[in-house]
Structure I
């Protein structure tokens, strides 16, 4: 089963920022940089797919304290979030968020969104529960809707070190981009090629950002984004 709504992230919520400050991660970049890179990579992929953000109704599934939603505010036609932790959601004041009372089900009707993101959510989900969760997310997509799964890359040694040291990732089981693509396909989605990012520390990104972009197909970046498209009319 998925963890119950009153599980570990309710306990972590009050001190989540401190718990997430692993030294290697902090050397690479602060939390703001990591969140900004995610939204920038997502927007770039949407543009490459011919799906501008301003035309999309977006759900951030497992939104936590709403960091990505805050960065995406005003960029989408509408923005919403859901999470299993009421305590994490308490930091989402002013955002359109809902509590998941059932961790395996989203509190929205069928075909509600054009885009759904799950950012560093799946490594907290037991592998046997991942296919069912992916089908549930797919249920929420409109025809031609997109599910963007962003995860830690287990092939990156620094990522492995950070996850091993992080209290919030104590029970994490990382998944490769290939495994993510398999989950998307098993739910009936068409998987696009994964993009890898977070090769370059924040202090050097201004100078070397273009190099990072050129490496997006090389499976060594700290994280990756894998998009699945729900084909249909």
Structure II
């Protein structure tokens, strides 16, 4: 989507705020012993109360209101009944629609007390997302995102999962362009003012690839280790981004 006026921007801000609030409430409820299904029920209830619809259900008939990925699962996890365990990471991805406009956000959370190594992974991934988002200005090539994320990951010795990318959003949950987290010198497509994007780095400790579970949804680290993801929906400008999910 490219924003075509103030009314559309307000709609985007509204659904962005809903996704932000749902993610925050779900994240605040994370603790050892709670199940992903219980977290998902919190999210589903809030979306309904705010007049929004789950994008994964609407677009893909996904078996959950939100995607919740735990342990070596890094994306598209189905909310299940296995309780969360102290010391692990839990990723929540919230995307939703209201009045024909979509927004998408996500974050990885600590379950109870985690190691310093996992905290550094969270901090680095969050920083990579923010730095890349602020570098994604009108007139810049789309590959500026991958350049920034790759630099941040390399600085701390992390890998980036190939094939999990940011994307356009707004009129639908996944739109063009694809926004890779790795640097492709030939990807010279320019970003333009008013463009609505997500940037979502997936940084890991020892895997560059993912494998799909037999459930047809859950994506796990091919070579094990730990992974983290942070994501925001924003509007591209000539200066600082308009972040609608923060």
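Read-outs: derived from the displayed coordinates by stated rules, not from any lab. Being a predicted model, the structure only gives us computed values, none of them experimental. Cβ atoms are built from the backbone, for glycine too; each structure is taken alone.
Among candidates I, II, the computation of mean count of other Cβ atoms within 10 Å over residues 69-76 that gave 17.0 used structure I.
One of I, II was used to compute semi-axes √(5λ) of the Cα gyration tensor in Å, for residues 61-124 alone, and the result was 25, 15, 8. Which label is that? Of the options listed, only II reproduces it. Distance in nm of label points 7 Å out along Cα→Cβ at positions 45 and 189 was computed and gave 4.1; which structure, I, II, did it come from? Comparing all candidates, it corresponds to II.
Taking FRET efficiency 1/(1 + (r/R0)^6) of positions 109 and 205 (r between Cβ atoms, R0 = 30 Å, to 0.05) as the measure, the highest value among I, II is held by II.
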